[in-house]
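The next part holds the structures, each set out as structure tokens.
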Structure P
Amino acid sequence: MSINGSIDAIWKSESAWIIGGLTRIVRDIGLAEDLAQDALLIALERWPLSGIPDNPGAWLMTTAKRRAIDLLRRNKLRERKYEELSYELNAQDEPDFDSALDDHIGDDLLRLIFITCHPILSEEARSALTLRLLGGLTTEEIAKAYLVPESTVAQRITRAKRKLSEKRVEFEVPPESELKARLSSVLEVIYLMFNEGYSASAGDRWLRPVLCEEAFRIGRILAEIVHDEPEVYGLVALMDIQASRFKARVDSAGEPILLMDQKRELWDDLRINRGLAALERAERLGGELGPYTLQAAITACHARAKSASETDWVRISGLYDTLFQIVPTPIIELNRAVALSMAHGPEVGLKIVDTLLSEPSLKNYHLLPSVRGDLLMKLGRLDDALLEFKRAAALTSNVREQELLLKRAAACTEE
């Protein structure tokens, strides 16, 4: 990996900690991100010459804190704030990130996710801002996750930061009376973050495990605090079971392997068992199953199957029926079509997929032509399938996924 590639990887891994720590200090989320970006620019200038320090995250944090002190001096801000920042720097030149992770209430990342999911922001703005600041995602990556224009995401983020600053939103975990009301948006953001790591929307890697692990870590933190909400455990179960497939999802060259072709002996039994235990906890808490618990139940069907041929597709399609009643989105309907095709034949799935062709939000969604191509291929309509796979390849920004789709297109000419 080049030095700039290494710096980018470090930034993806450390930026959320840095922004969270700076927000606690300066109490302004926009200023905190600016300071973190300044530190990154300094690293890009110095590290190619001096080499990457042993603790790059601490280096970036210390550099950002020093920039904050310079800013306070220049702007002649309140002496109290300057003294607080100076104390923070002198007391801990190299922040102990490991210790911070052990304090689930005082965790800067948890505070950061709740401030970015504050109810004064729109639901779209909450998700975009959290993915930007906690996930380190670009506006392009967030736009792909939400299937909206990049300019829309950029505007949401800018307005959200400005609004949080204007309203002087406190950088604290909300009190219990407010926490549950804000939980739904937090769960959505965490899962979008996990999905971006599980199937990267752009770049030349299929997986971004650091992003998945960070999403999972925040989910576990939530489960410790909000211990009576089934959906929190449902989300933890869903992420754990999906993450159990990491080693089987790519080959030695980093190329993606589809679920039905994966070697199940490579699946992580420890993660599966933890996920199933979390799912059982969610179900035991009672009430109607929510969207994350239902999705966890779907992944559990795959995890329990000894082989792809033993998968209980009838149960999975039934779970998707229930899920679609709760979350009637085009993407859920597309997934339901796949399940029904596996349970009852590709003709059934294709009928549903064809009804989605005119759906505006799926116009540039590569998985729609990918799924359609797969169904057409199973029905022997190879020329049509080839066109769909090529269209899907043109729509994705992930190099590995594009290569897979083009291989599937080529396979249509070989049969």
Structure Q
Amino acid sequence: MSKTLQAIRGMNDILPGQTPIWRYLENTFAQLLSSYGYHEIRLPILEFTELFARGIGEGTDVVDKEMYTFRDRNDESLTLRPEGTAGCVRAVLEHGLAGGGQVQKLWYAGPMFRYEKPQKGRYRQFHQIGVEVFNLPGPDIDAELIGLTARLWKQLGFGESVRLELNSLGSPEARANYRAALVAYLERHVDQLDEDSQRRLTTNPLRILDSKVATTQAVLAQAPLLQDYLDDESRVHFDGLRARLDAMGIAYVVNPKLVRGLDYYGRTVFEWVTDRLGAQGTVCAGGRYDGLVSQFGGKPTPGVGFAMGIERLVLLLETLQLVPATLEASPHAFICAFGDAAELAAAGLAERLRDALPGLRLLVNAGGGSFKSQFKKADKSGARFALILGGDELGARVVGCKPLRDDGEQQSIAWDALGDYLAPWVASVDDKNEGRHE
């Protein structure tokens, strides 16, 4: 017996019943970003493996354990992108988008890939919306990025269910000094660290700060604090960010253990977290990566950005019951046709109506059926009108127009007048609101 075909574990289908929520999120965010002056960039999902090894950092969990990497027919090592920033920096460098100090405010959306244990809100193919800004070094752009995410949460309705956590990682020199102090402290308590943290002690010790293991957290309670090692410029930058957030009325908590999992971050790091999704509480995260462009061979170029997981935002909307009641706009009309000649006429009439009324949502019955069955399908579709076309109507070149959402009487409308009859409904204010997320 042949094996049943199914999706790869952790790579899920997004079914028609779910896609309206995704479109709603994507469209809401695209409109918000446009209002702030950001422009979309579309990036390949495959890159040379070296891009991520150099950008994300060898010794990170992503590079060491989670990337989908393979050799192509030219024996080149390629990787499905595990995140979007490295590819966006590569594109900016390759096409000279940030040359001469040009400011670039970019966003992208699409699938990312990491090999890890699938669980609710965390998948092997997952989707992100990301934002990257180049050549703006000050805390004002950090504040803008945080402010626009705060505005998004308000628009989606869960501003009170997420909280902002901030930290500063300082300069590379400050982090190196802090890393040495942290390692020296942890080496004195190595037997009390969990296995992962013991491994990270020699590869990526700052990630130990993010451990969720109770015994490790108990050790960290007395560990040196990164904020005590910050350089003066980073401290001024962080104070400037906090002052702007205070002025914008955005609440935050300074979390000295917030470090993020990728090597390229420096200075500002932030996360929006929620306690409504269990273990998968981070819904948006980002920060500064001022050294990444030069790390890839470009001139020193300030950079800052963030990414948010669409699956987790969908899950949060569903958990909080904030999915708008109507995301898929209902049809304006449904044509019920009886008999071969009427079915042929309905096909032509439908196309003429679509030509005359751009934006008309019109369904035509397929597969025949009795008057009762077709009328039932028309009602189930949510259409405002059933347009009835049988032998009598065909002979008189009229259509029976029956309102389905009120108690109005059925009328006979001439074919040539049907567009004018439907036009007010297509253009009505209520209809525009109903279809605003299409």
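FYI, it's all coordinate maths here, none of it is from the lab. None of these values were measured; they are calculated from a predicted model. Cβ atoms are built from the backbone, for glycine too; each structure is taken alone.
What to note about this one:
- Computing mean count of other Cβ atoms within 10 Å over residues 171-178 across structures P, Q gives 17.5 for structure Q.
- Distance in nm of label points 7 Å out along Cα→Cβ at positions 35 and 323 derived as 2.5 - corresponding label from P, Q: Q
- Read-out mean count of other Cβ atoms within 10 Å over residues 187-194, computed value 23.8, structure in P, Q: P
- In terms of relative contact order in percent (Cα under 8 Å, 6 or more apart), the structure with the greatest value among P, Q is Q.
- At a computed -22500 (helix-only ellipticity at 222 nm (-39500 (n - 2.57) for each DSSP H run of 4 or more, over all residues; to 500)), which of P, Q: P
- Structure from which 21, 43, 24, 11, 1 was derived, P(r) over Cα pairs in 20 Å bins from 0, in percent, options P, Q: Q
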